[in-house]
Each structure stands twice: as C-alpha cells, then as structure tokens.
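Student: Each structure below is given as structure tokens.
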Structure I
Amino acid sequence: MGKPTGFIEFTRELPSRRPTHERLEDFKEFVQPYPEEQLNQQSARCMNCGVPFCHSGCPLGNIIPEFNDAVYRKNWQEAYEILASTNNFPEFTGRICPAPCESACVLGINQPPVAIEEIEKHIIETAFSRGFVKSRKPLVRSGKKVAVIGSGPAGLAAAAQLNYAGHSVTVYERDDEPGGLLRYGIPDFKLEKWVVERRVKLMEEEGVVFKCQHHVGVNVSINDLLRENNAIVLAGGSTQPRDLPVPGRELKGVYFAMQFLKQQNKRVAGKDPLANAAVESNIYSEELLAKGKNVVVIGGGDTGSDCVGTSNRQGANSVTQFELLPKPPENRTPFMPWPTYPMVLKTSSSHEEGCDRKWAVATRAFIGDHAGNLTAIRIVDLEWKITEEGRPAKFVEIEGSEREIPCELALLAMGFVHPQHEGLIRELEAELDERGNVRATEKDYQTNIPKIFAAGDIRRGQSLVVWAISEGRECARRVDMFLNNGHSILESKEISILNTF
C-alpha cells in the first residue's frame, strides 16, 4: 500500500459537519469534504492485510484497497476507474450506504476501520469535478430492446449495464421524475436531488430513455411492453409498508413514514406535496407536517431515523422514537464476530439533532378526541427473553408499565413486507415466494415468465441501496446472457474480485 505504516500513525477521522442549529434550518447536505491532508491520511490507513475482507463485506465487491492506494498517491483517474468498474453509482452509496465493507475491514478487528464510505464519496465527486466522468455510449447496438420497470437504484443499475451491453433500454417510472427511493424516499439532507439528476442526465446522454408518469399496469399496458421488447426487468421495489393494526389506527394523525417523507421531498423540490394524491397510494390527501406537534416515530431503522431528522427540521415540539426490540449493545459481542455485520447500537446524525429514543416498547393503542384526531399513544414496556446466542427470542409485557404519552403525529416506520401485488404483478400472474416477493432465483433472476426478470427489493425483499445496485448489475448480466444465447460481455462481481489477485 501507499504507506505501510499509515494504520499505525493515523486514527479514523470523519469529515466535519455543519453545526446542528444551522443544519436544522434547511434540508441541505451537511457533511463537509475532507481537507486534502486529512483525506490522504485516511486513505493511508488501509493496510496491506493480505486477504481484504472488505471485498466480501461489500455487496458490490468494490475493489477497496486498490482505490485507497490510488487516493493516497493522488491518482484520481485511477481511483475513479477502479471504483466505477464495480459500482455504477458511488455518489449514492458514498452518502447513504451503512458501509458493511467497514464492518468487514481487517483493521476493524482491534482499531476503528478505514473510512471507506467517505473516501468513496470523495473519489466520485473529484472525478465529476475534474471531468473524468463521461457518457459511455456503446459503439454498436444489438438491435434488442429491454424495458426496465422502476427507476430506483436496482432499475437504474440494470438499465445502465444493459445499455453498456448495447441494448436499447427504456425505463418506465410511475412518478413524475426518475430515482424511486433515491428521489422520494431519502431526505435531501442525506442525498440532495441534484446528485440523482446529474446521474440520470448522464444516463440519458448514454442513450437510456426515461418515461415518467408511465405506471405499467395502470396507464401503460404490460402486454404492449411484452410485444415491443425482447426482455423486461421488474425493479419496482418493496413498497407495501408494514402496518400496525391496533385500536385507533384509523385516527387522523397516524400515517406511514413514506407518506410523510415523500411529501417533504416534494416540498424541497418546489412541487405540490399533494400532487397525484388521488392516484398514488403513498401520498396522503392532506399535508403532513410536524410543526408544533409531539411526534412519535414507531420503528428504529433508517426510515425511522429519516422521520426524526425531517420532523426536527419541520419544527416538531418533541420527537420520540420507539423500538420493539431491546437496546442493542454498543460494541460487538462474542455472537457478532468479525467480519460479520454487527447488530450494535447505531446513533444517526438525526438522533444527535434531538430525539428521545425508547427501546423494548410496544404500542397498545392510538388515542383520539371526539373529532377523530390523534392526541396520545398508549404504550407498554416489554421484557425480552434472550437466547444463549444473545438474541431476543420472545417478550412479555411488564405489569404496571402501561401509560399514555402525548402525540399528535405518529409515523409508522416498521419496514416493508413485499412489493405491491395489485396491478402489474397480478396481471402478469408472476409467481411469488413465501414472503410475497416476486420469485426469481439468484442463478438467473428470471421469473416464471421467460422474458421477464426481477431485481432488487421486488425480488429479495426490503434491503440496502447497495444491494439493490448489486442486484441490478447481476440481473442485467443474466438478461444479456438470455439475449445472447448464454454469453455476456458484462462482468460478474466474482470475476471483478478475482481480477485483483
């Protein structure tokens, strides 16, 4: 590596952030870039570890030690080419990925791991600023047409790869602009939308066609797409939220997290937050705002954290977050050995901005007034039985702990159960797995309908953006093989990793 003793000389440091009081005044990204010297030091921490477990920790198989070395040597062109060889959208993963690669970092056994995610973001932003990122138009077109349904990270990755292979790709998106979760799920303070627009524009220059407000199965016929295309990729995501069927669920003031977050993303973009409310199930028919309210976020994951940060920026009176499970440990336990991804306590920037976090709490009922407005939540504390492996197994309610807390806005952020079945999937009669996802194996990503493939959350269930990109890439390779009698010019993740040794 560039500096063999770097991991001894330097410790992990993350970039500075705008002060909390300042960033709560807007929805802009607040993580500042590394100064050049600090970036050089952080890349120098990547050690010559022999077997880089970060490769397998990353769902994309990013070639991390090599791009760290290039950054240390200030060879930005090389760093970008290494990174872009496995990751279509490092500007997304460098901002919103939970970095499983860092959990697998060998240095992380007894020291803080290398700041891989931040280095990745700096590589791609430097590449854009220096003009290294250019449209890659295929030299020859295959004459084959592929329709990609859904423009989230999986759909974008599949479209980009299939276009590179020379096929003519059209992406169908039911919303007014491409991006899926990236545009209307993740708040701007984590991912500003010019980042998404920059990439979409580049893909359009490369020949990918985007058709927005084209909802396949509603205002676009799937039969027409089947006739017009040689293959179709389903990449619609896992959009059916997990509900909480307790008394009072129907009260005004209880909403799904994505109804709340999507409205705010539209406001930031200068759009009507209620646009298309009559036809879109994930937009509520009234404006949802946290200003002056006691907000309770039910669910302890990333979506819940996004609701916390958004509520604080909207001026909530208070923000409380519930988690059904007990509080996780702050460090790895013997049952979370390196290099597995550890289920440890995570404190996001949104939590740091102000949030009362409560663990092992169950919601018994939503309480309302005579007009049907939410006024409080009845909750109860739980006692969990922990297995010998340190995992929560079952719980009992703690007698006498039931109580009510004031709440005028409750946001359900408990994850997603499966894709929407009504419409396209039912019309296709696509086979589903036991969890309600479209059945398509990792071997070929093909559904029970020969011309139709599936990738991302619609196939594997709710997961990470980095997994969605990986799914889109691998699915594209399988589609390319399908269209070319078993051959593909697209490289698999496994081959990318082996080429580094």
Structure II
Amino acid sequence: MKDSYLVAIDQGTSSCRALLVDTTGTIIDIVQKEFTQIFPQSGWVEHDANEIWKTQFGVFKQLLELNRVDADQILGIGITNQRETTIVWDKVTGEPIYNAIVWQDRRTASICENLKEKGLELYIRNTTGLVVDAYFSGTKIKWILDNVEGAQERAENGELCFGTIDSWLIYKMTKGANHVTDFTNASRTLIYNIKELRWDEKICKELNISDRMLPTVQASSSNFGLFNYNNVDIPICGVAGDQQSALFGQACFHKGMAKNTYGTGCFMLMNIGEEFLASENGLLTTLCCNERGGVGYALEGSIFIAGAAVQWLRDGLKIIKDSSETESMAMNVKHNHDVVVVPAFAGMGAPYWNMYARGAIFGLTRGSGQDDIAKATLDALAYQTKDVLDAMVEDSGVILQTLKVDGGAVANNYLMQFQSDILQTQVERPRVVETTALGAAYLAGIYLGIWDHNTIINNRTIDRVFEPEISKEEQVKLYKQWQKAVERTINWIDIDE
C-alpha cells in the first residue's frame, strides 16, 4: 500500500515553495524557487502574477516527481501566502489586467491620506481592525481600477475578479471554477468587516470597488475546490495568510499566546480569543484560526522590513553572499552596539505607521565596517519586535513569558540571543521552524479528519530556549538609542512626494 501525504503550498514574497508532509505531520521534502521582483518606480513593488502561478505549479510538480509520489497519494492541499498583495484579473480569460501590487508597495499613500481627510480613519479601524495605510489591499484595488483603461466599467459589469494570492492560486488550480478566499486573508484587505464577517459596503463604495469582483469568504479549514492534477482531483482544504498560518502551526490556540515570524517582513501575532479588541497602540486587530480552523481574533504588529534588510546587505550593499554569514559577522564586533540601522525602506509599520519614514544608518565612525552594519541590521529586527511587543502588552494587559519564533532568520543564534536580551524574556525556537507551511497542512488535515489540535501541540518540539544575558539597565540604554534613531527617520520624505 502506498503512503499518503499532504502538500503545503507556501507562496511567499520572494519565492514559491511546496512541502511534502506525511500523515504524522513530518516534513519529507521542500522544493523552492525564487521569482522576479519588479520595482517600476521608487516605492513601487510588483510581481508578475502569471510568473507566480507558473513558478508555484512548477515546484508542486517537481516536489512530486523528485519524491516519486503519484497524485492519488495526495490527500489534500493547504495554501499559505503573502498577504495584502493584490491581483485583478479577467473573469473569463483568467489573465491579470495589471501586475500584482505587492504588500510592500507605497504608491497608494495619497489615496490613504484622502480617506483620512474624509474622516474615515476611525470607522475603518473599528470595522476592519486595520489602520489606513498603503500596506493593505483596498487602496491597491482602487489604484488598478483608476489606472487601467476601462477597468472600472469592467469591474462594475462583473467582468473582473479581485483576489489576494490565495484566491489567484485557487482560481488557477480550479480552472476558474472557484473564486474564494478565507477569513484571514479577507481581514487584510481594508474592505472586510471582521466583526460581522462580510465585505463592508461603506468602504467599498468609498473606494469605488464593486462587490461583483470580490471573492466568497469561508473558514480556513474548509473545501476551497478541487485541483485536477494528472487526472486526479485533489481537494484544496486549508487556506490561511502566512502569519495566521504560522500562529496556527505554533499551536497558539489560547488567549495570550504569541509568535513572531522572521521572513521578508517580521510579524508578531498574539491570540486574543473570540472577541474583537481594538488596539489603542498602533497595532492591528485581525482574524486568525481557532483550534478547529474556525474564526478567532489576534493582535498583530507588522514590521515591513526584516529578512528583506538582510537581502539588502547581500544584493544592495553586496557585503555578504549568504544570509548565514551575518551571524559570525555580528559576533566579530567586540565593541558595543554603537551603529544603529533603521531599515525603514518602505516606511515604518506598527506601532509607528509612518509611510514617509525612510532607512538610515546612525553612529558611523572611521572605525565602522561591514561587520558593524551587519550586526546593526540584525539588531534592528529585534528592536522592532520589542516596539510591537510593548504595544501588545499595553493593549492586552498580558505580560508575555515566552515568545515563540519561526521563519528562516531564527537559525541565527546571535539574533535570537539579542532578541531575548532586548525583550528581557524567553525566546523559544522550535526544532521545525517551517511552522507557516505546516499551519496550512494542519488546516487541511483537520478538515480531512487526519488530525486535531492535540496533534499539532504534540508534534511541536523545542530546539532551544534563549534566556536574557544582559542587565535590565543595559537593555534600557540600548532601546533608548534605537528609539532616538527611529525618531530621526519619521517623516523623512515630504508628504507631497
């Protein structure tokens, strides 16, 4: 008898991945391929949606072929994805009418300012749980409808579909049969009412977005359609935005449990239970998955640039060839944290939410070198995490005892130790750090009856727990230096630019 598996599709900001997961929850293999990043203008970031689909299909195919797995051995597919990235496509041909506008893209800042001027900021926060920012999908949809000839009319005629990446992949996988999304992705669009679980008519009207182009929203663990591969229908039955998927994969099922994912961006989520709580400290309220794959609520702090800052060291400054080099470079710096990097390349996210901040390096002397800049770039990830955690504690009243971490950067021991130092709390690194993809697989497996939430808890094993090694006095001193540097980057560019 042949073995059975699930496939987790992990569509990220810089690469597409497919993971083969057996019925014990063990990752058997991973296939990954990067795709093109498009930067048409300063502050603009785009992807070719067709390239994403071809790349994602390619790694899925390669995964099965490399492991000699037949389509009928795949019980189900889970999808996790970069959130907020926005695609509008023709309902009949399935062709995008414009490139995907990526979550990092800042071109709609002026649309956001207009919403604020109209006094909609509080309504949007209390309805969607989000702040008015170019980060989210709603203003990106408006930009495409306003700037692609005939798009507005076509949308109103029901000829166009909007979707985040999950919707796009499902549409392609089901050959146009299913135009759907899940609650977690819908909650990142700026046009979804997360209290009433419906698209918000008032905000859609304000942005001139026709409800005829919006996907159907359903639970993260449910039937999203069938992917026919090699004449076998494989159910797509788990979908969640990457950060909510990681929260689920980390087994943060109870109120007050939190995780931080270090990816292209850095995202901390804290489970706040079954009731909506509006942040008073610049955080987002978002939908997450409860232990059954249904709807729960979380506070989220979004850091726009994390792993992307390390990519900048590699591709921009060319001082490293591989991200792993940064650990030894940081260890080489014997003096204190004299250099501070603020990687505000795309503005500042939570809790600052300043679209006009830009990156900067402070504290350089003639003695500063590549190692100092690499170390300071890693430090910035930890400092930004503290910014977010302080806001979460203020909002929720929960003093976090342990931060669960995942994502590629957690392999960096220097970063994890400094994270523990600057938070003055435990940092818990699991043995398997692919919790984002595993979360999607678990959601699919729960729908199929393969697992329950106890399986996820039991599968999670700890690799290492980092404890603070610096004094509280030293931590306060370092954090004040960081705050001083951030203050100088806020509103660096003129609002009119």
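Taken together, the values in this text are just the output of simple stated rules run on the coordinates, not laboratory data. Fair warning: this is a prediction, and the values are worked out from it, not measured in the lab. Cβ atoms are built from the backbone, for glycine too; each structure is taken alone.
Student: For distance in nm of label points 7 Å out along Cα→Cβ at positions 196 and 412, find whichever of I, II sits highest and give me its label.
Tutor: Details: I: 2.4; II: 4.5.
Of structures I, II, the maximum of distance in nm of label points 7 Å out along Cα→Cβ at positions 196 and 412 occurs in II.
Student: Given a value of 12.8 for mean count of other Cβ atoms within 10 Å over residues 36-43, point me to the structure among I, II it was derived from. Present the calculation step by step, with values, prior to reporting the outcome.
Tutor: Values: I: 18.8; II: 12.8.
Among I, II, the structure yielding 12.8 for mean count of other Cβ atoms within 10 Å over residues 36-43 is II.
Student: Compute distance in nm of label points 7 Å out along Cα→Cβ at positions 76 and 116 for each of I, II and report the one that scores greatest. Could the numbers behind the result be given before it?
Tutor: Details: I: 2.4; II: 4.3.
Top value of distance in nm of label points 7 Å out along Cα→Cβ at positions 76 and 116 goes to structure II.
Student: Consider the structures I, II: one of them gives 20.3 for Kirkwood radius over Cα pairs in Å, for residues 220-459 alone as calculated from the coordinates. Say which.
Tutor: Working: I: 20.3; II: 18.8.
The read-out was computed on structure I.
Student: Work out which structure the value -0.25, -0.58 belongs to, where log10 I(q)/I(0) by the Debye sum over Cα atoms at q = 0.06, 0.09 Å⁻¹ was derived from one of I, II. It would help to have the intermediate numbers written out before the result.
Tutor: On the way: I: -0.29, -0.67; II: -0.25, -0.58.
Label of the source structure: II.
Student: Could you tell me which structure in I, II was used to calculate distance in nm of label points 7 Å out along Cα→Cβ at positions 124 and 380 as 4.6? Let's see the in-between values first.
Tutor: Values: I: 4.6; II: 2.6.
Checking each candidate, the match is I.
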